[in-house]
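There are structures below to look over.
No lab work stands behind these numbers, since they all come straight from the coordinates. Everything numeric here is computed off the predicted structure, so don't read it as measured data. Cβ atoms are built from the backbone, for glycine too; each structure is taken alone.
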Structure 1
C-alpha cells in the first residue's frame, strides 16, 4: 500500500470526524467562543470591503475590538485578511494597506507583534505556522512581500524591505527518505533574524535559520543562504558579501 502522508494541518483539516465549522474556526479565529466568532463575522461583513472614508472610519472603530492590542492612529486597509486576531499586537501609527494578510495562526504561539510607525504594504502577507513574528519600530515593508514563521522571525527597527521579498521562516523539509513523501518526513525550523537598519532590495529571498546583521544591505534579487555579518553589502545568488560599509573595503572573492 502506498503511503500518502499529510502535514499536521492537513491531517486535522481532512479529519472526517471534524465539522466544517471546527475547521473554519481553527483556520480563521482559533480558540474563541461563539460570541468571539460572531463578532469577527459581523465586523468583517460590515466594513471589510467597504471603500472610501466610510470604510476607513468603520474599520478604525470596529477592528480594534478584534485584536489583542491596537495602538493609536492605526490604519486598516480595505479587504484585509485577519486570522487569529486575538494574537496580533499593533503599536501606534501602524499602516496596513489594502489586501494585506495578518495571519497569527497556531495553537501554541504568541503570534504577531508590530511596533510603532510600521508600514505593511499592499498585498503583503505576514503568516504564522504556529510560530511568532516580531517587527520593530519604524520598519517599512513594501507591497507583495511574504514573511512566514514556523518558529521565530524577528525584524529589527528602521528596516527597509522592498517589494516582492520573501523571508522564508517556515522551516525546511527533511528529505532523507525516498519511501515516503517529503511532506511526511517532518521539518527543521529555526529562528530567522533581521537586524536593525537593514535594507533588503527588491525580490530578495532569505532562507530559514539565518541572521542578517544590523546595518547590512542586500542587493535586489539576492538569495541569502548563509549569515550576513553586520554592515555588509551582499549581492548575488547565493548572496556573497562584497563590501563592509564601515571601511568601504571590498571583500576578497571566494
Structure 2
C-alpha cells in the first residue's frame, strides 16, 4: 500500500537519525526526529471519527518500528507512523533543497488547477477555505467528507465519492487519506483525473508520491519546532501553527 511504500522510501534515504519526542495531541499528532544538530518535526491529523472506542497501543514511535506502525490497523499507531514519515521527509526535503513555491495552500491550488485547464474538481475532505477559493476561481466544486460533524456547507458523505468522482477533471485530496488508508482506493478510483494531495499530513517526501500516485503535493515544512509543538499540545490545529511553517507545492514540473 502507498503508506507502506512511503515508509520504505524514506527509511532507505536516511541514516544516523533518532526519534527525540512525540505526542498524540487533540487535533494533530507530532513526531520529532534529530539528525546531527538538526531537529525536524512531522505532523499528522488525528482522525477523531476513527479513534472513538479504539484502545491506544501505547507504542513509542521509533525508526525501527516505523514499518510496523504504518501497517497497523490501529488508527493511533498509524497517525504517529505517518507523522514520523513526515518528520523524516522534512529532513530530506531540506537536505536536498526541494522547496519550491511558497504560496499558501488555499492560494496556490486554484492557480495550479487553472493552469491545467481544470473546470470541475472534487475535494476529498471538507477544507472550507480551499473550497471557497476554488469556487471563487470559477470552478465547479463538489466536496466529500468522512466525518459527519464536518459536513457543513453542502459536503456529501464519503460514501458518495465513487459517483461524484466519475465526472470531474481533478481531485484535491486531504493528506488524512494517508492516515485512514483510503488513499489507495481514492487514487485508483480517480483514474486519469489530475490529483493533488494537500495539507500538513501530506508532508511525505514528494518524490515518492509524484508522479507515481498524484500529480502534485501541497504541504508544509515546520520551521519553528518548539512553537508548533506548543500549539499542538494546547489543542491547536493547522491554522494555528501555519505561521511557523514554510509552504510548498511540488508538481510534475518540479520533479522534471
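Structure values in brief
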quantity	calculated
Identity of the structure behind 18.2 (criterion: mean count of other Cβ atoms within 10 Å over residues 142-149, calculated), options 1, 2	2
At a computed 19.2 (mean count of other Cβ atoms within 10 Å over residues 22-29), which of 1, 2	2
Mean count of other Cβ atoms within 10 Å over residues 78-85 - structure with the largest value, from 1, 2	2
Rg/Rh (Cα atoms, Kirkwood Rh) - highest-scoring structure of 1, 2	1
Among 1, 2, which structure scores highest (criterion: mean count of other Cβ atoms within 10 Å over residues 30-37)	2
Which of 1, 2 yields 10 [relative contact order in percent (Cα under 8 Å, 6 or more apart), calculated]	1
Which entry (1, 2) yields the derived value 1.00 for FRET efficiency 1/(1 + (r/R0)^6) of positions 54 and 94 (r between Cβ atoms, R0 = 41 Å, to 0.05)	1
helix-only ellipticity at 222 nm (-39500 (n - 2.57) for each DSSP H run of 4 or more, over all residues; to 500) derived as -4500 - corresponding label from 1, 2	1
